Every structure is written in C-alpha cells, then in structure tokens.
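Participant: Each structure below is given as structure tokens.
What follows is calculated from the coordinates using simple rules that are stated; it is not laboratory data. Quick caveat: nothing in here was measured; it's all calculated off a predicted structure. Cβ atoms are built from the backbone, for glycine too; each structure is taken alone.
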Structure I
Amino acid sequence: MKIRVWINQKEYQDEIAPDTLLLDYLRAKGCYSVKRGCDTSNCGLCTVWLEGKPVLSCSVLAVRAENQHVVTLEGMQEEATRFGTLLAQEGADQCGFCSPGFIMTVIAMKKELDHPTEEDVKAYLAGNLCRCTGYMGQMRAIKRYLEVE
C-alpha cells in the first residue's frame, strides 16, 4: 500500500505493508530517537508528534499518518537541547534511554497547557516511564523549563 507522509518537514512516498507500525517506518527512515521499549503503549519511549499531538508510535499504524506531518526528536533539536540541558543539570538524564520520548511529551505539554500545576504535569506525563532516575529530578527540570521558556 502506498503512503505519503512528511517526517520532520521532509516528504516521503513509499510502498509499505498494511501492518507496518509507525515506529518501524520512522526507524527505517533514520529516526533512531524513536525507540521500542514495551510494545504495549505503556512506556512512552516511542513518542512522536502526529499533526502536533504526541502519539505512541508503537500503537499507530504507519498508514494512519497518510498525508500528515510527523515530528521526531531529530526534527526539533534546538528546543530539545534546551530542555535536555535542564534534565542534565538536574541529574535526571542518567542512562538517557527514556529521554527522547520524555522530551517530546514535555515539549508538547508546554505547548498545550497554560501554566500547568504539578498535578497537571504528572497527569500529562503518566505514560512516560524512567527506570533510572525516579522522577524528582525530572520534575525539577520541567518546572525550570516552564519558568524559563
């Protein structure tokens, strides 16, 4: 089946199998920030933006992105670097495996929510798992990011 999609502002047209996951399609296009973690839509490692909204690419078929725009971490390096720096400064980036999906979700949250409370932040990030740091450093980094930006 044919698909036409924009990934990080670059147009792609391909023939794909109908059951191809968006995660696999993106990785085949060199978007290695999109990671496979749980295959159950519970960890957030595969988070990308589809038409500006965060989605879990492990649970979206690539054909659902037909004629749409997908953004991965590779497509937003400047903004991701700003928040990633705050994560590092707060000691919340230990192994870094969860960072791409986490960063994508935090940046989307900042665009979507006006002046979120700590409870709003926790609810928005509920599907992002970190196995190394706990969440205190991440929360400090998020608070700083929301204040600075």
Structure II
Amino acid sequence: MPTLRDRLFQFYWRRQRPLTLGVRGIVTDEEGRVLLLRHTYTPGWHFPGGGVEKNETALTALSRELKEEAQLTMSGTPELISIHSNHNVFPNDHVLVFRVGEWTAEAFIPNGEVKETRFVDPLDPPDETTGGTRRRLLEVFGAAPVSEHW
C-alpha cells in the first residue's frame, strides 16, 4: 500500500511528466545469485533501479542508480531483457529490465535511500520480495513467460 509520501510524489510526477520511464538492473554475481535491496521508504526486496531523468538515457540512468543505491559500477554493456507497463501503480509508467553481468563494487554503506543489499538465489528470494521482482526472477531464471505488466 503506497504511503502518503509516495502518493504526493506520484501526484507531483504525474503533473510534471505524464509519461514516465524506469530502469531495473538484474545484477548477477559469479555464483549466479542476484542482487536485491531494501529501501528505507518502502517495504520489500527490489532490484536496484529508478527513474530515467530528463536528458538522460536509460543506460545512463541504470548506471547512476546502481552507483547510488548499491555502490556498483557497470563495466560492460547490460542486456535489455524486457519492457513492462507499471500502470497499476503509476499510470503511463514503463520499466525497462536489464541484465548486468559485468560490474565492480565498493563496500556497501547503508544510506538514506537503501538500508540493505543482498545477493540471493534467484529462484529462492527472501519472503518479503515484491511481486514484480518475483515475477521478473521467474521470467529470467525460471522459464516463465514474460508479461507486459510489472
């Protein structure tokens, strides 16, 4: 359930940008595990990612979000996996999902946005993993059909 803060933020962005685009990174390690994180402002485990800002490409946004949220730097070109509408949460929102296999990391330090990161088995994520994140994990690692919807 969105908080009052989330609803005010969404209201603002709907007025500023009637169409929004987000990116999410499926970051895998050498053991095949996937990076998930927990934000300070919303429940559940998520992929790192966020909104594409004005005058920013999707890959630039993904690179920025990985750095901001997880202290990761992409060292290769990520692969675009899928595109999803996220209209049930935010009308006219779309999310691009990339697979990130080449990266380097600094030590993670919790901050005002992200309180925890963890590499997990993609087919056995933590119980609190969000529905959209679970569905993407099954699509990419469990051979589930890809949905157009987040």
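Participant: Quick one: helix-only ellipticity at 222 nm (-39500 (n - 2.57) for each DSSP H run of 4 or more, over all residues; to 500) came out at -11000 when computed from one of I, II, so which one is it? Spell out each step's value before the answer.
Facilitator: Working: I: -11000; II: -7500.
Derived from I, not from the others.
Participant: Right, next: Figure out for me which of the structures I, II the number 25 belongs to, where relative contact order in percent (Cα under 8 Å, 6 or more apart) was derived from the coordinates.
Facilitator: Values: I: 25; II: 28.
That value comes from structure I.
Participant: Okay, moving on. Taking 14.9 as the value of mean count of other Cβ atoms within 10 Å over residues 86-93 derived from one of the structures shown (I, II), identify that structure. Can you show the working numbers first?
Facilitator: On the way: I: 19.1; II: 14.9.
Matching structure: II.
Participant: Can you tell which of I, II yields 99 when volume of the Cα convex hull per residue in Å³ is derived from it?
Facilitator: Details: I: 99; II: 110.
This figure was derived from I.
Participant: Which one of I, II has P(r) over Cα pairs in 10 Å bins from 0, in percent, for residues 22-77 alone, as calculated from the coordinates, equal to 27, 63, 11? Spell out each step's value before the answer.
Facilitator: Details: I: 27, 63, 11; II: 23, 55, 21, 1.
Answer for the origin of the read-out: I.
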